[in-house]
Structure P
Amino acid sequence: MSKVLILFAHPALEKSRVNSILLDAVTGLDGVTVNDLYDTYPEFDVNVKREQALLLEHDIIVFQHPFYWYSTPALIKQWEDLVLEHGWAYGSEGNALRGKVALSAISAGGSEEAYQTDGYNRFTIKQLLAPIAQTAFLCGMRYLPPFAVHATHSLTSDQILAHANDYRRLVEALRDGKVDYEKASELPSLNSDLDTVITLEARSG
């Protein structure tokens, strides 16, 4: 069983319609650690050694956050700048994260149609997440397509719960080695076809 670290960042969680429910769905799962960055570091004073130790203890890293201005909330950028040190996370001797798996779990107010090359936002979610994908690559990690929840302002309670159930299902499958990474890499988002992504048997190795 792999260990999953949820790096959760939401600067206004009390106003969240989606992320709070997604987080509840995976909190308390065996082998899953939730690291709430805004709760832990309200002054942005990130404890680098603590965060690096958490990364070393886990195999799969999930960046869960709302999609702010086509990117992450500010604290994730602060976390990246401080925690992913040269000589530790990257560089000729920086191999601490090599072989780990990373992905983003994001919520966006815009519809899925808006995040297309011919849509309102002109780029796909995967394209807009390219800086995080490249960061993962630089650190020797495998970066999967995102788990993306769209049109958050218009979702019904039942629809949000359905997304939360899918999120829990994905996190459990990642933990249990039941995600086909090759098939997953071909998708625009992991939750666009979970039945293709999740296998019945655990991956070997």
Structure Q
Amino acid sequence: MFSVGPLETNGFIIEEDSDAVVIDPGDEAYRFTDILQKRQLTLQAILLTHGHGDHIGGLEELHRNHPEAKVMCHRLDSEMLTNPAKNLAALIGKNIVACQPDAYIEDGEILTFGKLTLTAIHVPGHTRGHLVFKIGKELIAGDTVFSGGIGRWDLPGGNGNLLIQSIRAKILTLPDDTRIYPGHGPVTTVGEERRSNPYLNPYLDPSIFSPVSFS
């Protein structure tokens, strides 16, 4: 895990033996490539938690350097990869047009790349197609839940009501010792966020957030 780009987005390289996947190459693609080469890893796939510009800024270059790697995301965020108006790249002063995904990921899908196995979980609310990836007792959470906070819901495709409901149903139901690796900021745990995250307080009525229809 290391931070890249103007918003210090956390990007990830997950490896098992010589197989690897990258999750959220938000910028500085060369840093991912350097590590892959130094560790003599074969990049099997590039997985995206969601399609915002600060999480896909390095995608095009990384895929160009590793054309054999499959680009994968949820279908509801797929248009964001190639449309700067939808990936909101202007908010970070960029115009990001990346590649089309090679495959879509479904909720609950088990992804296997060589000896690597991840489980994808659909947690919408920050974006319509936001995914998190579970590897054992570790969770790559993107912009769903942070240490003491949650992702924004005031951007196009966001829904605060849905985001809180999704986190409660799909993340806070995991074991307390599950480590959460968020899209920005430090690592935390499910237990810590269940106990102290003010947005996830069980007495908070999520209906205070304006619902958005995703039909």
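Values in this text are rule-based calculations from the coordinates and carry no lab data. From a predicted model like this one, the values you see are computed outputs, not experimental measurements.
Which one of P, Q has helix-only ellipticity at 222 nm (-39500 (n - 2.57) for each DSSP H run of 4 or more, over all residues; to 500), as calculated from the coordinates, equal to -5000? Each step should come with its number before you reach the end.
Working: P: -9500; Q: -5000.
Checking each candidate, the match is Q.
Given that relative contact order in percent (Cα under 8 Å, 6 or more apart), derived from a single structure, equals 23, which label among P, Q identifies that structure?
Matching structure: P.
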